[in-house]
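The following blocks contain the structures, represented as structure tokens.
Derivation of every value follows stated rules applied to the coordinates shown; laboratory data play no part. Quantities reported herein were computed from a predicted structural model and do not represent experimental measurements. Cβ atoms are built from the backbone, for glycine too; each structure is taken alone.
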Structure I
Amino acid sequence: MCGITGFLNLVDGMAADPGVVRSMADRIFHRGPDDSGVWTEGPVALAHRRLSILDLSPAGHQPMHSSCGRFVILFNGEIYNHRDIRKQIESDQYFPLYVKTWRGHSDTEVILAAIARWGFQAALKLMVGMFAIALWDRQERALYLARDRMGEKPLYFCKFGSTLMFGSELKALRAHPDFRREVDRGALSLLMRHNYIPAPYSIYKNVQKVSPACFLRITARGEVQTHAYWSLADSVRSGQNNLFEGNDQEAIDALEARLLRSVRDQMEADVPLGAFLSGGIDSSTVVALMQAQSDRPVRSFSIGFFEEGFNEAEHARRVAQHVGTDHTEFYVTSKQAQDVIPLLPSLYDEPFSDSSQIPTFLVSQLARQHVMVSLSGDGGDELFGGYNRYFVTGDLWRQMSRMPVGLRNSVASLIRGLSPRGWNLLASILRPLLPSRYGHQNVGDKLHKLAGILGSDGREVIYRQLVSHWQDPSSLVLGGYEPPTALTGEQHFLETDNFVERMMYLDSVSYLPDDILVKVDRAAMGVSLETRVPLLDHRVVEFAWSLPFHMKVRNGEGKWLLKQVLYRHVPKAIIERPKMGFGVPIDHWLRGPLRDWAENLLDPARLRSEGFFDPAPIQEKWRQHLSGQQNWQYLLWDVLMFQAWLAEESRV
């Protein structure tokens, strides 16, 4: 895992300044503290920060040149099938023409040889892994930028004046003297809706993210062509047209075999390796399959909280004890968790307001004390139907469609008549009667969210409201508007009669890459820890979409097939429990120890002076939150994370 950056001067005869690109790379030192490299030639400058995971020798140094001398590459990520590609190259009769001799055993060297032999796009299609790549073709005088299929690794690019620049993080771009910092109010509006900024947008105007499964070809004149080398939509359609025809037992066997292969491939490293373990379905499956293929105890890590309702450590401990991992857990105090908050603007580089960023950073920090690579269980909810909203949306629409609009509005008024805190108290009394699949945490918040969507006129509207924070962000953001996204644009339309599958797909192209994977990447790389996600091996993804729906969702419960694989390794009694989010009690903190910090950032005079927000709706939400009348933690956290980022931005 590494950090990459560089630029291309678009004016004839203007040589690239190596000092500038070195400064850009220094800004992302945390992504690669083990080694650095700079290469310039004419108008192009490339720089690399290396976190050495495979081939720790100088043979893995980057920027790396191909044997034929035509290509120079920057690579961030891991290619898990690099040994297979190397064998394929060596068996080719033209092998000596483009690889004179292997200098080491790094996957970067294999990528270069594959590109020299088959071309850039064909080489990308061969790769199984996570990556961000920058490649300079010295013959064509063209720059290529590429990102992995599911969007695990970040890559930004922009063009200002006569310079095109790129980098793993925005802070690298900000180090270039031509970079222009203008907040994109459309992106800010999207942040207020989703708590993240979806690709291809960024917080800055004219700065974009390379989209997952895409590559750019950029000429020396700055002409940019975008190409897709893989498509999740095509994979979904192919899977639905060629459904798995085996029985339940055969499906369990097939999924377990694919997961075992993916986990085994992702356990390759020349440095210590472990895994995050929450005790939930996804992380428990990954850890169990790691331990099943290891001849010594796997290192596993979890954090716990003393606050009731936020602690998963005890569940993780039971899983670890059963499968026999070398388990480390750390209980975090509220003070320790709150101490992370000042780090977030720099850590996440652009405003990002999924509050589970805090425990994600803490567990990454814990793991990094012992290992350099950690496997993660992300992706299971999107692939196998695990989120509660998948069931809530269908149930809600079935019930709502039978009710007149007037009656729905009356029910909404009734719900709002009791505060979220009051509903939570009532729920604690009635807990034995509540369906477990809806969870028992924050019942009041969920009911008040329900009240807000009772007037919806379709499933699509319900889903969008369920995944939204501020329901009308363009009225909150001065000059705000919402550009098209995966949830609103036609480019991600998926034809299916099964709306749960449509939601799973939409989450896979929006929430997963732009929230979940961003959260993990920045938190882990902030402490120089590489993370890997076995469930997002694209071969696992394609297989999951070939499964009949009843193998994923059965009897109103998600992840049926994934659970059956897990139950072969961990007893159901240890795993079975209501789904719990990976969160912290932001709502209580804002009324207590974080109140002064929040009030300073939300001060109406400050908001008016900065000119990004209308202070009135923010102040109303703040007043209601402080009184306990409503719980607006998520909406307020969106604003606070932007405000904290803006304050940091003015200092750097």
Structure II
Amino acid sequence: MSKKLYIIASFLIVFSFLLGACQTPAANTPAEPAAAEEAVAEEPAAAEAVAEEAVEEVVEEAMEVVAGDTVLAREETLYFNGQQWGAVVCWNPYSSNCNNAMALAQQDNARVPMFESPYLYNMLDGTQIPLLADGPYAWDDGMTQITFKIKAAAMWSDGTPVTAEDVAYTWASHVKYNTQFGAANVDYIDTIEAVDDLTVVVTAVLGDDGKAVNPLLVNAYLSSNYVIQKAWTMALEERAGGEAEAFMADVADDVVYSGPYTKFFTDDTKVVMIRDDNYWGQDASMFGKLPAPKYLAHIIYKDNAAGTTALQAGEVDVSQQFNSNVQDFWLEQDLPISTYLADAPYGIGASLPTAFFNKSSFGLDNAAVRKAIAMAVDYDTIIANAMTNQSATFTQVPRSLMNPTPGEQALYDHDAVADLQFAGNDIEGAIALLDEAGIVDADGDGWREIDGTNLSYVATCPNGWSDWQAAIEVVAAAGEKIGISISTNYPEWSVYQTIVTNWPLPDTDFDIFMMWSDGAGPTQPWGRIHHLLNSQFAETTNNWNGNWSGYINPDADALISAIPGMTDEAELKAAYTELVTMYLTDVPSFTLMYRPQSFHTVNESVWTNFPHDGDGTDPAVPPLDLTDGWSIAGLYNLTLVQ
């Protein structure tokens, strides 16, 4: 594929040269030899036609992708990049280690081309839209149980109906074998039972008040987790011999599914899924038709640069990767490439890549030091360089604990925290804060001290994560401006992830370090705040949840515990405002940029009618690459370019 891309690029250069030869030279361009001028003058159209034909032939050859014995017709295939970075290991929906990004992702916006959840989350409006479920779910008056029904039309790929018993047995299996998905929810969901063939009752774990301990997480389960066929699960159990490790390690080549696509071909260069033309969702109770592409294909590119080249060449239709200066594709290169938003920041900022302070590092137990560093960082430079303006600025969306979506921004009192917010590059303010706290350069060496010890730190992130590294460099540069020494360190991810997720953190090389935050989902912004601030995760090992600073604040814990049960809007807003106040006062961490939950850049040279802001679809389809949550509805709107 790399060779073919090189050939395409070479022909495009030749093509550009030939087309240039057909034009009148600019005044400051040296004239071509007379013979060449005459040849071009005689048949410019013919020369252009030959060049175009040559390019078309090479591009057509390069675009020919073979999956097993099948050549994928370009007009039947939707190509992706940025999701699959290695060979698929398995197709087991109970496993969390399949490396199967196109088929398996049980998350806030579950990936549903092959396996399906009862509901689809729509990040644009916060709703959960019925998929396998028939209509909305309902809590009982005491807020102890949720009831919903399964669509009568819903079918498994083997032609048998999806039933309430499938839903119940899926949950029982998660609990029995302690899967990742069971472990994450067993403290909040007590039982899931089938009342009849189509009726499901979810009983929550109850608190002392007799109500659900966390109704937000019970709600979220319904759009985050797949329904898996009971009969197939029982067959899996039998061959696993009831052993949990074997149960989750099974490759599941025979898996039964309910979605519109299934496995077709995989190797170490690509993964291809094929449409199931018997898919139940073409019933009038759901989509009413089949999705437009016959194949979903993902070439496994070696890096972002290779993926970007393929996107430019039209080999990729949907790009879920960071493409720097994405606007240049259409503004300067005149390519049929676009993003969900026509102008910067080009995508919906849903997640918050964040720098965490190691509170065990000397001086970083002092809130004045932490906040001064955070205030001094030039976030506009990070956004312009690391994100190439694919993020809102902190002037446009002042920092809090919320992402930039209107729903989250409405959940706290902006005026109440305005004096605590900072947009960055406030060197004077940071210096004044440190001076007021008595943290000064007493010995005149240029560096501030506490008790005679210079403040010197290392800021770090994984090597090769170019946008994060660019951000960390800006953090380091801010230190010198306020008299705090900050250098950088970039270990490999394989090392980095074993350190930052395990307490105690080392007191060298990991004073300030980057990790991510939750994106958009049915528990947000509570889920993000829970992970950023809850002392439940502080000073723990194997911590993939959050609060990597080890922040402990009982008042924050109490509010985080209370919010899921709050129903009064004013009470909820007051609680979120108080949490934002704590966060901006104590500054255990600080967000460096707003980032799309998924990058969603599309090339419309083959397919068109992708989701775009204001495209008139109702409900609007979010920019999650036509695979996650309600985004899959976009597959049904696609048409071929005429």
> When distance in nm of label points 7 Å out along Cα→Cβ at positions 77 and 381 is calculated, the result is 4.5; to which of the structures I, II does this value belong?
Replying inline: II
> A value of -0.41 was derived for log10 I(q)/I(0) by the Debye sum over Cα atoms at q = 0.08 Å⁻¹, for residues 293-508 alone; which structure in I, II was it taken from?
Replying inline: I
>> Say we calculate percent of Cα pairs over 25 Å apart, for residues 125-372 alone for every structure; which of I, II gives the highest result?
In response: II
>> If distance in nm of label points 7 Å out along Cα→Cβ at positions 205 and 237 computes to 3.7, which of I, II did it come from?
In response: I
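Say we calculate mean projected area of the Cα convex hull in nm² for every structure; which of I, II gives the highest result?
Numbers: I: 28.5; II: 33.9.
The structure with the largest value is II.
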>> Comparing I, II, where is distance in nm of label points 7 Å out along Cα→Cβ at positions 101 and 277 highest?
In response: I
> Computing helix-only ellipticity at 222 nm (-39500 (n - 2.57) for each DSSP H run of 4 or more, over all residues; to 500) gives -12500 for which of I, II?
Replying inline: I
